[in-house]
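Participant: In structure tokens below, several structures.
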Structure P
Amino acid sequence: MDPVISAIVRRALLALPATSLGHASAQDFPARSLTWVVPFPPGNIADAASRVIARRMGQALGRYVEVENRPGAGGTIGTETVARAAADGQTLLYGGLGPIAAAPHFFPNLRFDPMRDLTPVHGIGASPCVIIVGRQRPWTTLGELAAAARARSDGLVYASPGVGTVPHLAAEVFQEVANLRLLHVPYVNTTQMLNDVMDGRVDVSWDFPLTAAPQMRDGRLRALAITDFDRVRIASGVPTVAECGFRGAEMRGWAGVFAPARTPSPIVASLAAALRETLLDPMVQEHFNGTGTVLWPDMGTKPFRAFLAEELPRVASIIARARASPR
């Protein structure tokens, strides 16, 4: 090619807007199977929900979506994995309140910024926590638990699925509202956490209804309250924290799908459309119906971004107000 023409072509390509190049790359998307990173271990609510959604989303995209667990450090290890991945839409993150909104306040030396290094794709849904104790514990109400905690100088011990997770924050908010202090023992493995609650190694735990429901049904765990404004279908006999006399201790976790920053907008749009189709699928809705999870099929990229703009400052305020720490 003539050097002058070659130079003109190069300049023309450089002048093209990123969206034009994005449209070209999006035509063949997805070119191969996708990786869906769960920043928590198997057995966690994030893992359980991801496997249902990823399977159906793969059908919508025409490619297999492989779920990969990368737990640790309150979900920040898996989150950083996606933040550092290629911005081609092939690597996705199941991101929630903990690693996206809370982690920057608990882990000041993070090597990534969730909102700078990730792009929101679509919201998934929200779920409250359930406050649970082992059946050998004497407390049958949240008020009795609070009284016991105040009566012990060394306090009671509570477990959570990890520092900065929604159950951790929910427990911290409860302590602020109830004017008491508990000793926090964070776990990485949710199954081990629930086993230790059932065996009496820890006094109480905050977890999601979806993962605690089997043990609640067979009586190995006793549910004292739900951290929502209304009772949930999966545990309709369990009162809300407000019904127990602790209004203000409500806390709902949320989740959504994120891709690496600078992922071309047409690819983000394709992913969002596939996820919306997935969340509207009757079989997917049937799975989540009764788990305490409210799905967000209409929380597309733009409304999800707007939601995060309001949610992140709200979570920062909760953490500061509750004086929450990793302890």
Structure Q
Amino acid sequence: MKAITIIGKGRVALSEVAQPEKAAAGYIIIKMKSMGINAGDKFFISGNFPPGMFTESQHAIAGVSGVGKVIAIGERVPEKYLNKNVTVYRSLTNGQEIVGTWSEYAHLPYLQCAILPDQADPDEYAGVLVNIITAYGAYKQAIKEGHKGMVVTAGNSDTGKAMLGFCLDAGFPVVAIVRNEEAKQDLEKLGAQHVLIQGTPQFKKQFAELSAELKTTAVFDGVGGALLSEILELAQAGTTIYAYGFLGGGTPVSFHTGILVKGITIKGFSNFKTETVQDHAQLAVALAEISKVLHLPHFRFNIGKRFSFDEIDQALGYVASTAGKAALTIES
């Protein structure tokens, strides 16, 4: 079968590799349809990460996300997966027999997959599970640690929208922060009631008032930099910052030591380290719960441009925008 393989740091090639023929115990075989390209995929190809950070594939196949139809299941795999479309994230578990995802067929543990609604368009889920499981894990951790409301700093990002979806579905108070009026309107169309635009004259006052009213002491932060510095100044006592990204670039976070009196905690967040992912029983529950909300518009992947495997270099060079991200697609 055709596959995109890693042939060196930052280098990939279109290759012919062996097609998986039989599903191992706990695995499924997926006929892949579309594979969204996220920042994490490019990071994986770069090779600039510690050993063991990513789950690797046989044949050094690139990519960690995608969507396709399950055509075979192994022993100990629930029957419900057979003949269903699934969205996948290869890094959720480890395994020696993993094949995919940027390939015509993938052989993956079923605990790396969430079943799509029967009427769903598979292309809309080509690269979503990585973002969804990140938001889900942080949401569950925040609740377990006693928080009653959430602030989402990268509100209009795919991960931010996923967090908004979980909060709205559960009736959990949420304040989203975005960069401009267009992004604010996008989130309001998704049902967000409290959306703030960073950098406006009224931002600090609005944030302080809302965080006090809604008790949003969990901050899901994908920005860092100057925005996080402002939030630290205004945050309620007992706030925890779950820092998972740095869209704010290289600007350092700064704060007065007075925030220490307020008992504010800053911790790095990675879905790999959550109980949700590390405990396979909890992961199975998480994937089942995620499947139940995938019909909501907060959990979609927007394809800006489609590329064939032959066009992999152009696909990796495509710049994501509000129009969407690149996706590799396989003709039926």
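Participant: For the read-out helix-only ellipticity at 222 nm (-39500 (n - 2.57) for each DSSP H run of 4 or more, over all residues; to 500), a value of -8000 was computed from one structure; give its label from P, Q. Present the calculation step by step, with values, prior to reporting the outcome.
Facilitator: Numbers: P: -13000; Q: -8000.
Value -8000 for helix-only ellipticity at 222 nm (-39500 (n - 2.57) for each DSSP H run of 4 or more, over all residues; to 500) corresponds to Q out of P, Q.
Participant: Still on this model: When distance in nm of label points 7 Å out along Cα→Cβ at positions 27 and 139 is calculated for each of the structures P, Q, which structure yields the highest value? Spell out each step's value before the answer.
Facilitator: Working: P: 6.2; Q: 3.2.
Looking at the calculated values, the largest one is P.
Participant: Computing distance in nm of label points 7 Å out along Cα→Cβ at positions 211 and 243 for each of P, Q, which one ends up highest?
Facilitator: When distance in nm of label points 7 Å out along Cα→Cβ at positions 211 and 243 is computed for each of P, Q, structure P gives the biggest number.
Participant: Hey, another quick one. Relative contact order in percent (Cα under 8 Å, 6 or more apart) was computed and gave 26; which structure, P, Q, did it come from?
Facilitator: Details: P: 26; Q: 17.
Comparing all candidates, it corresponds to P.
Participant: For structures P, Q, calculate mean count of other Cβ atoms within 10 Å over residues 251-258 and state which one comes out highest.
Facilitator: On the way: P: 24.0; Q: 12.0.
Top value of mean count of other Cβ atoms within 10 Å over residues 251-258 goes to structure P.
The numbers here are math on the coordinates, done by the rules we state, and not lab data. Owing to the predicted nature of the structure, the values given are computational and were not obtained by experimental measurement. Cβ atoms are built from the backbone, for glycine too; each structure is taken alone.
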